[in-house]
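Peer 1: Multiple structures are listed underneath, in structure tokens.
Please treat every number below as a calculation from the coordinates, not as lab data. Only a predicted model underlies this, so the values are computations on that prediction, with no experimental measurement involved.
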Structure P
Amino acid sequence: MSELNVNDKLQELNKQQLINIIKWTLNDTLNASQSYEGLDERVKGWCAMLNEAIIYQINKAFNTLVKGEEQ
């Protein structure tokens, strides 16, 4: 059997596992953008941008879901 790639592995995870991964990623990117001592400011900025991008995608998906339920 060949090794599964990350996309295949994501398809196998349940909803709670995916939620936990997203929460961890949000917390880690936020902490890296604000709290990690000695981290280069450019890296902190990139982490902040990544955190905002994740939040944007969550909000976009949520808004699509809510609009679909209203119809």
Structure Q
Amino acid sequence: MEANNIDIEKLLKNKLKQQPIEKIEDAIAKAVSDLIGEDYNCDISSIKYTLFSGAEITLKIELSAKSGEKKQNK
């Protein structure tokens, strides 16, 4: 049986810090849009990076104005 090896260097290197907030917002908006089937926007108002490759994020998700335009054009 193999022992579980934990890569401490990898654990402590928070890759989220390397990403621009706009890129994280776009990725979250895309995930919600794909899930719901309509266009959504994401606005991150605060982000606090944690020690172990995570983050606490306060954000707002709202229906995009583009989504309403698509419905009207159909």
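Peer 1: Of structures P, Q, which gives -27500 when helix-only ellipticity at 222 nm (-39500 (n - 2.57) for each DSSP H run of 4 or more, over all residues; to 500) is computed from the coordinates?
Peer 2: Derived from P, not from the others.
Peer 1: Can you spot which of P, Q the value 23 was calculated from, given it is relative contact order in percent (Cα under 8 Å, 6 or more apart)?
Peer 2: P
Peer 1: Any idea which of P, Q comes out highest on Kirkwood radius over Cα pairs in Å?
Peer 2: Details: P: 14.4; Q: 14.6.
The maximum falls on structure Q.
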